[in-house]
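These are the structures in question, set out in turn.
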Structure P
Amino acid sequence: MSDIIIRELETNAEYLAAEEIQRATWGMPDLEIIPGHALHAMHHSGAALLGAFDGPRLVGFTFGILGTQHTPGRIDQVAAARLKMYSVIAGVLPEYQHQNVGFRLKMAQRDFCLRIGVRLITWTYDPLESRNGRFNIGKLGAVCHNYLRHFHGDMSGLNAGLQTDRFEVEWWVTSHRAEARATRPWRPLRLEGLLAGGALLVNEAEFNAAGLPVPPLNTVSQPSNLILVEIPTNFQAIKRQEFALAQRWRAHTRDVFEGMFDSGFLVTDFVSHDDAAGRSRSYYLLTHGDS
């Protein structure tokens, strides 16, 4: 594979290639794909449409539009004072994933915002998808204190019957957190060290006969400024094998995260761990009052 180049999309053929990226990456039906002509029009009007190219071939892209941060109760509602970028979609072809292409695209999006003076990028994702949590919260340094219930409404396919809850993350691109992730490799935290330092695991999962994690009926409640919330490492497998369990995880974590956010906690990091039985475990780290 030749060196990957990150640059803005330039031609109609490249805009059309972005449609294929959406199909290949997300399995999107044509009705849900952002068409090439719409990407072109918004790019022409200032949107950030950045592609990863292997030679002439588009192998990934990220698309962000300018918007405003919602500030209820604030007297100053001037748009320029609340300007942000909303990252609409990003995708990398399957054969180019796990090769740092997605990270480089997000870094290019960050650079775009730094050049035009925008400090904040937001986007949404399913908090039960551990791979996305590890990337967004851990590797990029985004944070989250906003939980959106059933954000996309009802969906079809594997997600039919599952509430489309989402984290709305904030990536403050001029923050020390984002700068650290951009300039040196992320060093994941270790579960043992966090627990030894006083972090409280509020919802340790057990495993059923099929080897799938099951959330507890009740959460642990005691004072701590560091909270660990467990999620499944492979939520897609749970949806395929035991859909009722996927629904249970959704309801369980909805209650936990909404309660924590209402109490002033913020998601600040992501922890992966292999337990004594060799099972992969995943956790969000929440910090009280840490922005």
Structure Q
Amino acid sequence: MVWTTDLHLNSVPPRAWERWVRTISALKADGLVITGDISEGDDVVPQLQRIASEINLPIYFVLGNHDFYGSTFQATRQNVIHACRASSQLHYLTDLSALAVSAGTYLLGEDGWADGTVGNYEESTIHLNDFQRIGDFKACGQFAWKQKLKDIGSDSAKRLRNKLDQLAPDTHQVLILTHAPPFRDACWYEGKTTDDNWAPFFVAGQVGNALIEFSIQRPDCKVTVLCGHTHHAGIAKIADNLQVHTGAAVLGQPSIEATITVTSQTLTVVPRNDAQ
């Protein structure tokens, strides 16, 4: 499989798109995984269909915060789910249970959300476009934003826990896609991890809690998490059996972050030299 993240295809010129498609085709992979921010609002479904028409591979993805811009969570997800059910290539992992990759190895995903539970929300100076461009935040008003973030994060964590709880007893490897980094240690920017000012809006704390709980309950199972959101790369070893890879991105220049090789006993993420 090949992994890409934060494509923002509404900002990609034709030549960069064509180069990205050629790169994926040349790798002769057996699947494409995308960790969110495909485009924005009403453009997300057309862009997913465009990817499917150009790249003859199964496409496994979650959505990022930008994917809901100009719309709402419910409307965007309903449109995406409808498009996926009409396509044999598109697989929206937030809407699906874990998928078997090989014996004992599963792929699952959850959009996740930076939920205000890590860092210092009250004293943060960060003002996100999310609050102005996603209908759910506009509707509830500024004084309800923190609770809304927490509620969205809680819903994501519940869905993730349910999927992890349903894994077969013989599961020894699981690959998880999400958008926002689930831990402060995985929230990279220019080689450093985030501070209290940025963490409330860049770390999916409740999703991270669910991952920690699973890693403790299932020490025999290796958990590899792929995420994006920060546009800067890094790897965080959270526990002996839990590692998070955060992908880089440059606006207008989609690239391949890594290739993923799965055998009966190993799951390896190999960064690409051409990743931005």
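Throughout, read-outs are computed from the coordinates displayed, never taken from laboratory work. Since we're looking at a predicted model, the values are computed, not measured. Cβ atoms are built from the backbone, for glycine too; each structure is taken alone.
State the single structure among P, Q that was used to calculate mean count of other Cβ atoms within 10 Å over residues 110-117, giving 15.2.
P
Identify which of structures P, Q gives the largest calculated value of percent of Cα pairs over 26 Å apart.
Between P, Q, the highest calculated value is found for P.
Which of P, Q yields 23 for relative contact order in percent (Cα under 8 Å, 6 or more apart), as computed?
Q
Figure out for me which of the structures P, Q the number 12.7 belongs to, where Kirkwood radius over Cα pairs in Å, for residues 94-149 alone was derived from the coordinates.
Value 12.7 for Kirkwood radius over Cα pairs in Å, for residues 94-149 alone corresponds to P out of P, Q.
Suppose you compute distance in nm of label points 7 Å out along Cα→Cβ at positions 118 and 166 for every structure in P, Q: which one lands on 1.6?
P
Quick one: FRET efficiency 1/(1 + (r/R0)^6) of positions 62 and 246 (r between Cβ atoms, R0 = 30 Å, to 0.05) came out at 0.60 when computed from one of P, Q, so which one is it?
Source structure: P.
Can you say which of P, Q returns 2.3 when distance in nm of label points 7 Å out along Cα→Cβ at positions 6 and 214 is computed?
Q
When mean count of other Cβ atoms within 10 Å over residues 206-213 is compared over structures P, Q, which one is greatest?
Largest one: structure Q.
Have a look at P, Q and say which one yields 37, 18, 17 for Cα extents along the principal axes in Å, for residues 198-253 alone, as calculated.
Working through the options, I get structure P.
If FRET efficiency 1/(1 + (r/R0)^6) of positions 142 and 190 (r between Cβ atoms, R0 = 30 Å, to 0.05) is calculated from each of P, Q, which structure is the one that comes out at 0.50?
Structure of origin is Q.
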